[in-house]
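So, here's a batch of structures to check.
Nothing in this text is a laboratory measurement; each read-out follows from the coordinates by a stated rule. The structure displayed is predicted, hence computed values, not measured ones. Cβ atoms are built from the backbone, for glycine too; each structure is taken alone.
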Structure 1
Amino acid sequence: MLGLLRKYGLSADVVTNGAEAIKVLETISYDLILMDIQMPVMDGLEATCHIRDNGSKVRDHEIPIIAMTANAMQGDREKYLNFGMNDYIAKPIDSQILLSILKKWL
């Protein structure tokens, strides 16, 4: 994934779970989040709810969040959008779909 982002001229930071993402977002502003749904400690849905909570210390509660998951069942996209995510991409990642999503939100 990092290689694809670099290929598109983008830089990224990586965290291993949602709790780390929240901690980083309290001090650093980003343009977009590629949020894995299934992570240890705090999953992507819980992290998204925390990011969208105006009472949290996250710097940008409106940052675009793109759900990334191997769950590609019918209704999953709507579920993630209802949790406050802005878009969705299924794994394995198709580079053209990723590029289209990045262009849409950046």
Structure 2
Amino acid sequence: MIITGGFNVYSAEVEQTLMEHPAVRDCAVVGLPDEKWGERVTAVIQLHPWQSVSTEDVRAFVKARIGSVKAPKQVEIWADLPRSKVGKVLKAEVKAQLKAF
């Protein structure tokens, strides 16, 4: 769960919404520290081959479906997401890589 501006945002709900986008192959949603909001909703997406989408389009897609509070404040597009041996996305690794930027 991500607490942003006093609201509880469940990463699974945001991820389900992102997966409805036709260009998104997979995604991970994490909370990153934010001075103003406490945490900011951050999405990392992997696109289907030969697809492209702007980060603003992704934000607008989520905002239209579940609201602006739950929409990612930051969207990153990665070629691949870190995965475990069984194929599960490693959110801790995603978060660590984002903090390193």
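Any idea which of 1, 2 comes out highest on mean count of other Cβ atoms within 10 Å over residues 32-39?
1
In this comparison of 1, 2, the computed figure 2.8 for distance in nm of label points 7 Å out along Cα→Cβ at positions 56 and 72 is attributed to 1.
One of 1, 2 was used to calculate Rg and Dmax of the Cα atoms in Å, giving 12.8, 39; which? Checking each candidate, the match is 2.
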